[in-house]
Structure 1
């Protein structure tokens, strides 16, 4: 079963269970996926769908942070609940130790210096695709390239 089919099945289950918060989140996810499909003019693969889901999680994290800065904890909690629902469909994030090992491996293979930060970042992000967020990779690469 494809990721989109899984999302549809879970959406229907939430709808039948009258879980309005989940239904609303599923609708937003499905809308984001449909908008990307319209832009690229083909049905998204699971990998492309994962990229959309990751973008939606990032969008919600940013919104939750903004709400917290504005002392709107109830809206931040809503965003956090949406993140939790979407995160069920994302691959498991790798540990800091695994991430550090990959960064060290790439930096050593490229004999990288601090000036080659971008090159190392690109190679690491390609290796950890979907399993580690850029906000975790950046400080790790900076630490290793010191």
Structure 2
């Protein structure tokens, strides 16, 4: 059973909050998790999930999977484009942004869209070591530096 399947089982069972409860004893967490594993689940995978549960960090599982996927994409030659926006982007906005970034950086981009309210407004884009900051927070920080 792969990691994504285990994560889906945990999410569908609605156990994430319970497994993240620091007051719940680890043996009880183990008891809740065991039925979610299939016969083919490796010991390493089980131990990883148990580790997250023991640290009350099961909610991080989707982020871990995302990081693993991004790493796998990087090894295939595709470059990651991390787009952070203050509010969720519409499909049309995402498509227009992807088209523009493909023109600027090349066709081998894999996009990851994240909502970050701390930006206040606008977006930031990170492709490799290049950052395009069109956020309100970034403009305010630049203004603060100019006023110093």
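When Kirkwood radius over Cα pairs in Å, for residues 51-98 alone is computed for each of 1, 2, which one produces 13.2? Structure of origin is 2.
Of the structures labelled 1, 2, which one yields 37, 20, 13 when semi-axes √(5λ) of the Cα gyration tensor in Å is computed from its coordinates? This value belongs to structure 2.
Rank structures 1, 2 by distance in nm of label points 7 Å out along Cα→Cβ at positions 3 and 35 and report only the one at the top, that is, the highest.
Between 1, 2, the highest calculated value is found for 2.
In this comparison of 1, 2, the computed figure -25000 for helix-only ellipticity at 222 nm (-39500 (n - 2.57) for each DSSP H run of 4 or more, over all residues; to 500) is attributed to 1. Distance in nm of label points 7 Å out along Cα→Cβ at positions 11 and 123 computed as 4.1: which structure among 1, 2? Derived from the structure labelled 1. Between structures 1, 2, the greatest calculated value of distance in nm of label points 7 Å out along Cα→Cβ at positions 91 and 115 is seen in 1.
None of the figures in this text is laboratory data; all of them are computed from the coordinates on show. Just so you know, these numbers come straight off a predicted model, no measurement behind them. Cβ atoms are built from the backbone, for glycine too; each structure is taken alone.
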